[in-house]
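Where a number appears in this text, it was derived from the coordinates with a stated rule and is not lab data. These figures come from a predicted structure and were not determined experimentally. Cβ atoms are built from the backbone, for glycine too; each structure is taken alone.
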Structure 1
Amino acid sequence: MQKNLLFYVLLFSFSTIIAQNENMKTLRVGYAGSAPFISEGKPADGIVIDIWRAISFNQNLKSDLKAYHSVHEGMDAVRAGELDVLIGPITINSDRTKQITFSQPFYDTEMAILAPKIELTFWDHLSPFFSKTFLFAILGLLIILGIVGVLFYVIEGRKFPEEYGEKPIKGIGTGVWLAITTMTTVGYGDFAPKTTPGRFLLGAWMIISLIMATTFVAGIASTLTTTNLQDKTIVELNQMEDKRIATPNFKKIIDKVKAIGGTPLAVNNVNEAYGLLKNGEVDAILYDLVPLEYVRTKKDKEKYLLSKKNIQPQHYGFVFPLNSEFRRDIDLGILELKEADEIMDITENWLSKRD
């Protein structure tokens with residue numbers, strides 16, 4: 001009797017599950033993008049695929065996945081009613097929302113710069129001392145010291161020739177020496193003003209030289225730092241002038257590089273961009289941060305520097321037709337995964353595979 005009862009319970013449960021699966025609509029899901037969000041090959045794999053599987057499991061959804069060569073091709077399929085949803089690293093922006101709609105952002109990212117590390121030579125370290133900025137600063141300081149030396153000679157030197165010298169050249173030289181020892185706060189005491197105008201001049205020079213020396217040192221330090229660190233390895237947008245830059249085929253990014261004076265080269269995916277960089281066909285890559293972190297291998301981390309500068313923040317979402325009946329459930333699934341930090345765990349897991 002008990003065996004029969006158990007059999008009927010199992011049969012009822014199994015029948016219920018089958019009925020639910022038969023009544024459940026299968027979503028037509030397209031996917032497009034580059035690694036690590038979408039990995040090439042079959043079966044489909046990548047960060048976005050793992051996220052979609054988690055959402056489907058939590059929301060009890062069935063999916064029929066289909067690959068597309070590009071996001072634009074997939075979005076065309078959504079507009080034509082061929083897909084219920086397109087998943088991938090798809091940037092949410094106003095231009096795209098005229099004929100389609102987006103889910104909640106499932107990932108927030110930014111653009112980053114990947115460029116070869118360029119080692120500085122001995123001349124690179126020495127060349128800032130021959131830059132126009134440095135030389136003009138030195139020349140300006142010498143002119144000011146000369147003026148102060150002349151003033152000391154006019155006020156003090158002619159009255160005390162036994163200390164400053166009989167000839168003007170020697171007297172001016174002594175005045176310059178006094179100006180230097182005062183500015184550097186050395187104060188040997190071998191020369192000192194004796195007249196009231198001379199003391200007034202020396203007191204004014206003490207204050208002026210203190211301010212001038214601080215400004216001079218800060219300016220030189222800034223020049224040396226900027227020249228040594230930024231003129232070689234590309235870490236900023238403003239260093240892309242006259243450089244060849246691989247970028248995604250995205251008008252805003254291409255226009256930004258052109259505005260700086262660089263030459264953008266649009267690529268279809270990050271692997272294509274990385275190949276161009278390794279072959280020396282471009283000077284740097286301006287691309288989404290996560291794909292750049294993924295494509296740069298552990299071995300190449302010593303060769304290429306990845307700079308994160310909060311460039312063009314972006315939000316990734318899934319694409320739906322207007323008035324989609326599935327969007328609310330998927331939005332709920334995205335929020336649940338984000339609140340549980342599962343999306344971050346999936347992303348970190350994929351990035352760690354590359355190392």
Structure 2
Amino acid sequence: MDGRVCVLPGDGIGPEITAQALKVLRSLERRFGHRFHCQEHLIGGAAVEATRTPLPEETIAACKEADAVLLGAVGGPRWDDMPADARPEKGLLGIRKALGLYANLRPAVIFDELRGGSLLREDIAAGGIDLLVVRELTGGIYFGEPRGFEGEPGERAAINTMRYSEAEIRRIGKLAFELAMTRSKRLCSVDKANVLEVSQLWREVMREVGRGYPEVELQHMYVDNAAMQLVRSPSQFDVMVTANLFGDILSDEAAIITGSIGLLPSASLGDGGAGLYEPVHGSAPDISGQDKANPLAAILSLAMMFRYGLGLAEEAEAVEQAVSRVLAKGSRTADIYRPGTELLGCSGMGDAVVREIEDGSA
């Protein structure tokens with residue numbers, strides 16, 4: 001396969017972890033006979049420094065021409081005093097909008113070798129976590145109108161509007177059902193239909209979409225119960241689909257209970273065109289340039305790129321299996337290090353994954 005990948009290293013540890021993901025990409029080229037044309041472009045704080053905007057038009061054009069977009073991280077305290085429209089995070093929001101990315105996929109997995117690091121009680125963690133949160137990304141209360149402030153000081157009110165159309169709900173629902181079909185055919189739709197009209201419509205449309213997927217078991221759950229069940233019995237979930245606000249909260253909860261946020265990838269998808277693949281963690285400027293960052297989330301984001309963006313499931317599995325074998329052999333970066341394991345730097349961990357991929361081709 002010949003593919004075009006737009007690479008956005010970004011800020012902080014972004015360039016370091018992205019370099020390791022690209023190292024793995026090149027090893028997959030050798031193993032599977034592919035050729036990927038990778039071009040780096042600016043986003044976030046790096047783009048602000050060079051062009052005074054967090055998302056240059058050149059970057060948008062390059063992303064639209066690519067088959068997939070691989071992102072490192074954006075932001076950092078050095079830009080905290082910038083005007084709101086010029087802050088690095090605006091670049092991330094902008095590229096999602098420019099590419100029409102309406103669905104965020106966040107897997108949460110506990111690797112067997114890292115169960116001791118989970119924040120869950122030992123007997124709960126032993127049941128395992130392997131779930132996928134599908135979050136609607138472009139609608140809901142974050143984007144609904146009207147919004148803003150009104151009234152005089154001392155008597156002001158603030159307004160945000162939660163709004164979803166049937167088309168928006170149907171679009172994210174269809175994707176969630178399709179993803180459930182590739183897993184264990186179980187889908188939990190999370191809402192607050194007991195008090196919110198928006199959620200009542202959400203639930204109604206999800207049921208309509210579900211009639212087209214009779215093999216998928218559809219469950220509805222209120223968001224407060226879902227938050228509780230994630231820490232009480234996470235193994236009951238496979239695919240969860242929910243609105244923007246609820247998904248923002250639940251996906252972070254699902255991530256943190258694994259105890260290893262440095263290993264968690266994500267994908268943002270639209271209808272055709274390039275998807276955006278990035279680690280869940282931030283830019284971690286405090287360890288930037290010190291070869292301490294954990295690159296596994298970036299490498300696993302690469303695996304998601306192969307699976308969801310390029311349709312290369314075997315290559316995705318090769319990456320995921322390589323990461324699992326590296327952890328099984330006791331290799332660790334500082335964030336997941338425990339006594340008795342081998343401490344590696346960012347580059348060393350990338351090299352370890354490459355070796356596993358190359359050994360797997362023998």
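Side notes on the structure shown:
- Source structure (of 1, 2) for FRET efficiency 1/(1 + (r/R0)^6) of positions 191 and 215 (r between Cβ atoms, R0 = 25 Å, to 0.05), computed value 0.65: 2
- Once mean projected area of the Cα convex hull in nm², for residues 111-150 alone is computed for every structure in 1, 2, the highest value turns out to be that of 2.
- Read-out FRET efficiency 1/(1 + (r/R0)^6) of positions 239 and 287 (r between Cβ atoms, R0 = 25 Å, to 0.05), computed value 0.95, structure in 1, 2: 1
- Of the structures 1, 2, the one that 5, 23, 32, 27, 11, 2, 0, 0 was derived from, the read-out being P(r) over Cα pairs in 10 Å bins from 0, in percent: 2
- For 23.4 (mean count of other Cβ atoms within 10 Å over residues 263-270, calculated) the corresponding structure among 1, 2: 2
- helix-only ellipticity at 222 nm (-39500 (n - 2.57) for each DSSP H run of 4 or more, over all residues; to 500) derived as -12500 - corresponding label from 1, 2: 2
- Ranking 1, 2 by relative contact order in percent (Cα under 8 Å, 6 or more apart), the structure that comes out highest: 1
- In terms of distance in nm of label points 7 Å out along Cα→Cβ at positions 199 and 335, the structure with the greatest value among 1, 2 is 1.
- Highest-scoring entry among 1, 2, by FRET efficiency 1/(1 + (r/R0)^6) of positions 159 and 319 (r between Cβ atoms, R0 = 35 Å, to 0.05), is 2.
- For 14.4 (mean count of other Cβ atoms within 10 Å over residues 303-310, calculated) the corresponding structure among 1, 2: 1
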